[in-house]
Structure 1
Amino acid sequence: MKRAAVLVSVISAVLMMATLVFPAGATAQDGTTITILHNNDGESNLLPSDDDPGIARFVARLKQLQADAPGDGVVTLTSGDNFLASKEFSAAVANGVPYYDSVALSGLYDAMALGNHDFDFGPDTAAEFVSGFEPAIPFLSSNADFSGEPALQALVDEGRIAASAVIETDGGSVGVIGAITPRLPNISSPRNVVISSDVAAAVNAEVEALEAAGVNKIILISHLQGLTQDRELVPQLNGVDVVIAGGGDELLKNEGDTCLPDEEAAADYPLFIGETPVVTGPGGYRCIGQLDVTFDADGVVTGINGSAHGIGDIDPDADVQAAVVEPLTADLADLAGTIVGSSDVALDGQRSSVRTMSANEGSLLADALLSAGQQLAPVFGAPVPNVAIQNGGGIRNDAVIPAGDISLADTFDIAPFPNFVVTMEVPRERFKELLENAVSGLPDAEGRFAQIAGFTMNVNVANPGRDIDHEGDCGLIGDPGSRVTDVTLSDGTVIVQDGAVVAGDPVVLATADFLARGGDCYPLGDIEFARVGTSYQRALADHISNELGGTVSAADYPEADTRITIVDEAVGGTGGGTEELPTTGATTAPLVIAGSAILAAGALFAREARRFRD
């Protein structure tokens, strides 16, 4: 099997040493072909299902492609989101370092990009994920400064995290540069990791350093959240030969390719942006891209051939099956077998629903935040909330849960992040601003869309949306937004009427600490908040088991949820109807612990909770 020997390097450090020695025969010759094998957005999708092959089959297929690679050298790369908050990763945290994801992926790659989800549990968990790889490989991001996070900076000092790396292959030296989305502070939890929004400058600086070190075949592994961002970036780059993109799950394939054969491709594989080939693929270990690139002696691309492979019917890798799949399956069986309640109605948690409209699963989770805040705030000396907001991006199951039993595993699927319930007083004007932010992306499905409790809201999407710099610091750069026309609390108090804020006391908000810190551009980062000692997953499980008495009713959570009424009508127009808006299903019953099984599941978050304390 052709495998690349990795020479990990922070290029600036290499240049300071003033020497860079290549193995004999590493200089590219005319007609040298490098086979690039790649995937992206694995996101802890480790177990097989009807739709997914699982990590053990993926590993077996990747090793097969590495062995059969036709090029003079082979490089294997992935472009970020290497794990994801989920019941699988919660089980991995409980199992300890090295995490199941680190074990499964060790020995496969020559370099990996860092993605936004790799920071969802904070920098310390990201560091533990990286340190769990044996043998060590470089994790790359050229536009990130890790010096404010000791655990990550220690990995930088060891060469495990770098801006770029040089991979030695039988076909010569290959430079690989990483880049991560500038939106990282808004959509994840990097804490003191500083991200430069000038991705092009960071990448071009690494290209110059690599070329000065004698490397003339250069690959960018980017995690910019989708090909739209790569289309903007690539024309600004100099000297990058190939781009492997991540974060968007776009399907690129050609006639006859086996990657998701029943699905329509977004574009051919590779996609060309100008003269630069760009490749990406669906996440979840469902496909592997193969790009055979021929270079001349000067590192100029003279030929490209590529295809997108499905995993196919292949026996699972025995080592990964034994070390990851079997113990993880056993861990998750305990969660799936623990029933916290039942629902009389199907619960809609589809991404397309919870990010665009009031959905009953979103309302259920928002009610859980409100209930937890109301019960626990007095214990923690925190303000008692009268409203709650859950961002659609924090609801992750992307499915309709049929009527019937709800398991503890279901609650982890819905609410997997290490988000903790907080309460805070929010002035009415600011509350209007955050609601405008929440609906500013409509009609597009955006993670910042709000699922609500304790109030109803009317939205007119014909009005201008709030114009915020979502690529940088979330500052207002245009229209402040006028889509939120009416907001009324469940007790009848009017907060916004005909688009104007009604003077009065602040609202007291229960939400997730991710939003309280300014995540998804919610304008809350400068307001003091108090944690109330529970995660949003635990709040959900307790709300179903305790406050709802184990039954999610169709009366409280109808399939046609109308807490938010959305119309699209110009002033004086006749289009768009309105519906009667129900009150929320939140109650103020005394808090009762649901049992040892939920307590045990909540303990999975205890370690993470310590990391997020003030």
Structure 2
Amino acid sequence: MIRQPIVAIMGHVDHGKTSLLDKIRGTAIAAREAGGITQAIGASIIPLGTIKSICGALLEQLKIVLTIPGLLFIDTPGHAAFVNLRKRGGNLADIAILVVDINDGLMPQTKESIEILKQYKTPFIIAANKIDIIEGWSKKPGTLLQNISSQSADVQKKFETKLYALVAQVFELGIQADRFDRVSDYTKTVAVVPVSAKTGEGTPELLMMLTGLAQKFLEQNLNIEEKGPAKGTILEVKEQKGLGTVLDTIIYDGSLKVNDQVLIGTLDQPLQAKIKALLQPTHLTEMREKKAKFSPVKSVSAATGVRLVIPGAEQAVAGAPIMSAVGDIQKVKDALHAEMHEVLIETDRDGVIIKADSLGSLEALMTLLREKGVPIRKSGIGPISKNDVSDAEATLANDPLHSVILGFNIPKTDMPTSAHIIVNDIIYRLIEDYEAWKISKKKQIELSELDILVRPCKIELLKGYVFRQSNPAIVGVEVVAGILKPNTPLMKPDGKTVTDVKGIQVEQENVLKLERGKQGAVSMSGVIIGRQLNEGDILFSAIPEEHFRQYKEHKEHLPEEEKNLLKEIAEIMRKSNPVWGI
């Protein structure tokens, strides 16, 4: 039996993957995605009739006879963070469409997609999207090639320049590519199909190339044993009125029947259960859509998307594998258990806590954080719990930069906590939010450390404002530069320390600091005004050498005035010790 080819749509965020699939399905999934970005793998069945209606004239023209029953599209998240999900998509897929904005060319995420496809030896077609926004482009009637040739000479030149800039970028990755109608050997050259997800231009040609290549080169892969044991992946665990918890699943091998026994990966031991019902989505329906329509069936065969009704489904997690319970069942259970727990184990002694809505999302978040060198102490699926909060709080004193819970695509929590919680339904924004918080927190910690150091300051003893000559001396001062604080040691311009600031008053009120340009009454120990110090004298804070070195380490946090003042103080100290502070 020949099954439907599984087609993965891959590429950079915002390059139009979902919009292109929408154009084929005549739906509007993209408009309802969080941030316009696909955040979970979805699946759609495109039946043979739809392919024929879209490609009809081209199929007749090229005398292509379709033998496949249709196409099963998997729409994969496009950001670099989804390495693991895309690996699954790439591994699972028979063929892929790599969507690239012809105006932007290859982005880092697109290059990563190509590397994944190369790794899994998955054939692919490049959809060079957004031709409609090439300056001067206008949609014409007829086929894509007729449309291109009917553009003005100037527009055609811009189009060819962008197209072959893309081809050159792909060549740099070791792959030959060319416009689809100029390819002579599809086993050696990747076909590039110019398209517009907005206007629909190139969609018939893209589907024609996809089905033609799948039939010509993948026929052996598409032959399955219709009654063989099923293998699949759970896309989503959800509640359905009247049925309870159900599992949206992709079956990519074998077949399933009502009353079959299956094994499913869970957070604990694998679940073995009997299938009570199989519900299949209607053609052109996205399984994730709330309004998706399903019909009960007695059996399903790969490749297809199907909703499973089984006892204990609430134990399952999205992204987990599912298999028919046949043969050596204990061996299958052990394999499922190992696959699940290699993601969920606590891997680092210290680090952040991460939570996500599915196993695939968790893997994706984990992958990106590790790429950035962020340790992960604990990971899990589902909403943030009291235990998560307690665990994060326990690390606050020793590891404040990792006393964080990162939640992807899960509900926010209003639990009071001293730990920091960041939740976002767009993964790259979650990472950006964490990195921004970490920078801010690090600065806050470093500033608090600087706050205990002797601050750089330069003061002048005001003439006519000696309130007491000694025990302690009290004199009016003005801060010329920096900040004066109590307990600051003061030195003369020759580097000799003469006194300490015991207290500061402004209008007979004690204050904790005096900033540049401010005046106040300062009490000083161990000096007599008129002997060691005189009215009009200039004094500097006597900064300890170790404090100076710490300031140098964190100089990016200091205002320019304090940096200059530190240089002046260092010059004074190096008159007697040339290596002071170095």
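Bear in mind these aren't lab numbers, they're just calculated from the coordinates by the rules spelled out. Given the structure is predicted, the values throughout are model-derived calculations rather than measurements. Cβ atoms are built from the backbone, for glycine too; each structure is taken alone.
Here are the numbers for the structure shown:
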item: Structure with the greatest value (metric mean projected area of the Cα convex hull in nm², set 1, 2); result: 2
item: At a computed -7500 (helix-only ellipticity at 222 nm (-39500 (n - 2.57) for each DSSP H run of 4 or more, over all residues; to 500)), which of 1, 2; result: 1
item: At a computed 10 (relative contact order in percent (Cα under 8 Å, 6 or more apart)), which of 1, 2; result: 2
item: Structure from which 0.90 was derived, FRET efficiency 1/(1 + (r/R0)^6) of positions 227 and 395 (r between Cβ atoms, R0 = 35 Å, to 0.05), options 1, 2; result: 1
